[in-house]
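Since every read-out is calculated from the coordinates, none of them should be taken as a lab result. Please read all numbers here as calculations on a predicted model, not as lab measurements. Cβ atoms are built from the backbone, for glycine too; each structure is taken alone.
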Structure P
Amino acid sequence: MEILHVSAECYPVAKVGGLGDVVGALPKYQQQAGNFVKVVVPAYRTRYYETHEFDVVHQAGMWMGHNWYHFNVLKERSNELGFDLYLVDIPGLLDTPGVYGYPNDIERFLGFQIAVLDWINEWQHQPDVIHCHDHHTGLIPFLLSYGYKYARLKEIPSVMTIHNAQYQGQFGWDKLYLIPSFDLWKSGLLDWGGAINPLAAAIKCAWRVTTVSPGYLEELFTNANGLEWLISHERGKMVGILNGIDNVVWDPSSDYMLALNYDTATVVEGKHENKQQLCERFGLDASLPLVSFIGRLVGDKGADLLPEIIGRSLAELPGEVNFLVLGSGEPHIEWALQQTRHLVSFGFNVHIGYDESLSHQIYAGSDFLLMPSRVEPCGLNQMYALRYGTVPIVRSTGGLKDTVIDFGDQDGVGIRFIQPSVWDVCNSVKRAIALYGDHHHLEEVRLRGMNIDHSWNSSAQRYLEMYRSTK
């Protein structure tokens, strides 16, 4: 089976969140299962782009509204990622150092989708399935079915995976002229709430729609940022498939970013050494339990609660716990965390920014990972934490509920709480401190988590079965 993944992110080419991790891992496991897998992403000017060699496999031009753009499709030479990687280079649109956050993001990702479809339209054959990821690629299923110049591609099955339905890519009808010509009688398929909504269009037009966990699919029926009715209406073609993690990249026994590698037999010594070095770097007391947060500093992740959680916990439990935060996001949250660091005299530090190597070190050196998410479609951080023997403290929502059993229950591997509130989280921190003091129980919980197989093997097979169901 030939599978083409189209995405705005793919680790290690370009990553902002879990989308990049998924698109960097799922195709590799599908390739290993005997399929021919290609991934195409924009050619951002990232470090990966600057340090790898590419061959130009396609050159063309396209109209987008009144503007003409030249574009190249580049193929990475080494195939080091375990699948064929292609980058779409559109000078003036995609040649940016970052992924998102530009004033012309609508035009950037629309241009990316048009270039991908124009390129596929020139192939002498057709892929067996086109797998689109999130709203940045949401117009592809619509254009495959109704775009005039893509008529020969109409029978290619399309799949859309919703990684986060809170972001839908809406834009006004005044930009309709940017979209390649299509049957205007079908323009209602683009509309949701009086705007052109790429995610809604994909839900309507894709042959299959998936979410990144079964729990998240159930939540979308009642909480999908305005798409609840549509998702309920289309539920017959929707399925929740839990994300996996790349067990090669995320393996404490071979992770070159760690101070000391370890496995289930040496977890106590390994985590001790990694914690010592981590705490030394950030001025923390390594004898205390270390609770860390890794992720985007945004409301969806509950990051706005962190300053008060940290301040209250350190006030109520002086000398009993440490906190460490790694992330970037909304400026007022970054500022509040920086202020908290200056206001408390001990027990907390923060690193504002994205640092892949440091994230690995924090997973290895922390005792607990805090995820007070308001919305968490799947969550990969809790799976990374479990793999590294770090106990996740999570809100019972979405994929967190699917993957973390409370240590008070049978086969428990973490700590769960119900409300995204300061009080509920602080209570969970107290439970974590109590667990930390029970060394035998803590080791049991750690080992249980490390022995769970969260690799992509089974999930990749479920995707392949779903592709076959489109035939």
Structure Q
Amino acid sequence: MKVIKNYLYNASYQLLALVLPIITAPYVSRTLGPKGVGQYSFTYSIITWFTLITSIGIAYYGDRQVAYVRNDRQKLSQTFWELQVIKLCMTALSLVAFLILLSFYHQYTLLLWLQAICIISSTVDISWLYMGLEDFKVTVVRNTIVKVLSAISIFIFVHNHQDTWKYVLILSLSLFLANLALWPSLRKFLVPVRWDSLRPFVHLRESLVLFLPSIATKVYLTLNKTVLGLVAGTTAAGFYNNSDTLVQMVIAIVTATGTVVLPHAASEFAKGNIEAIREMLYKSFNFVSFISIPMAFGIAAIALRLSEFFYGNGFAPVGPVMMIEALVVVLVAWSNAIGIQYLLPMKRTNEYTRTLVTSAIVSIIINFPLIKLWGLHGAMITTVISEGVVTAYQLWIVHEEFDLKRLFQDIPKYIVAGLIMFMIVFWMNITINFNFLTMIIEILLGIVLYIVALLILRPIILNDTVEIMRGFLKKWKRN
């Protein structure tokens, strides 16, 4: 029940993260235009490399280590401060590298300085502690407040293209404040430690091991934007970013299970319950497939009209790119289930890393030629291929440990239901005048069609859902 509760907390926050951009993105895109959005996207893609240095793989490593020692407050406190010392050292290194960049790259200097606040934000980000403790309430509540305030600030202070710097400043400061807001609650979990007893560098090797997949992930997720901005211009990078923004909203909901399951699986591993972790993956993989496949088909079905309706005139190129990127929803859902929910808790970091490094190498090889040939579409095709490599490699790694037939037994049913939904909703999207009301109708119709198709096809998840509901009802009656 705790896992379900944490998933609901995390999913509710992801829902907020979905709703707020739906409110702000149309305003921002119309206010800043393709040029302003592109400048933000391009400079953020650059600063991402520096925040990567600061985090040095602590997010997943810290989450996992906290889960291992969370029942011992002294060890927990020791681990926390040792990891923070490492982050402070890496922040200094990151800032030096940033200053070196600015010494020879003189475009968008103001925006890059404002984006640099994200480097400090990464330093004070301790969300990994709360995730390892499986305390999602604190992060959800405080991040919610900061996100709402940042959305209000955007409407108050951002009015035209000249306000691009204000938009960047608001987003950077909101991230910093959201991370800083987690610190006051530390006293509930930590006890004093002797600073001379800290041994931060004992964690360095393993955090560096997890740093490698972080680099690899950023290569195939962020390199596209950077190369696209350099080759095809910042406006193309803006189109890519707008497509990615909408798709990532959906992915955030799908991968919310990974954030919750990782510490729980790590705790089971510490107890030696390997079979429980494997059973967890079967259910988790089925669940993320159940929700990711219709979401992917749904995005593709309404993408063509949604792009201009959502972002405004001038953003039509976003629609076809979204249709390509929709595939990523399913691929990320699967790789998140295998990599984050199984390989990492089982301390199989090297295998996990190899999948990401392989994908990064593929991305580096095909990135420039595909972008040179097809521009924006080439960048997105690179993204889909890169995610496909990660997923395929991870499936190959675990194919002898799991019954793949059982793992994929209901996928054809989800695909058939999704295709039925897609064909009808896509036909509506291209033939009927698109507005807010018809968009809602298309989404609701898609949900109904998918559910009706599944009721006919009868996948196993329907039985699991009934069992979960019975459990809730029993608990409710006891209370």
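Using FRET efficiency 1/(1 + (r/R0)^6) of positions 97 and 425 (r between Cβ atoms, R0 = 35 Å, to 0.05) as the calculated read-out, with 0.15 as its value, let me know the right label among P, Q. Attributed to the structure labelled Q. Computed over structures P, Q, relative contact order in percent (Cα under 8 Å, 6 or more apart) reaches its largest value in Q.
For which of the structures P, Q does the calculation of FRET efficiency 1/(1 + (r/R0)^6) of positions 241 and 345 (r between Cβ atoms, R0 = 30 Å, to 0.05) return 0.40? That value comes from structure Q.
A value of -10500 for helix-only ellipticity at 222 nm (-39500 (n - 2.57) for each DSSP H run of 4 or more, over all residues; to 500), calculated from one of P, Q, originates in structure P. Source structure of the calculated read-out (Cα extents along the principal axes in Å, 69, 60, 46) within P, Q: Q.
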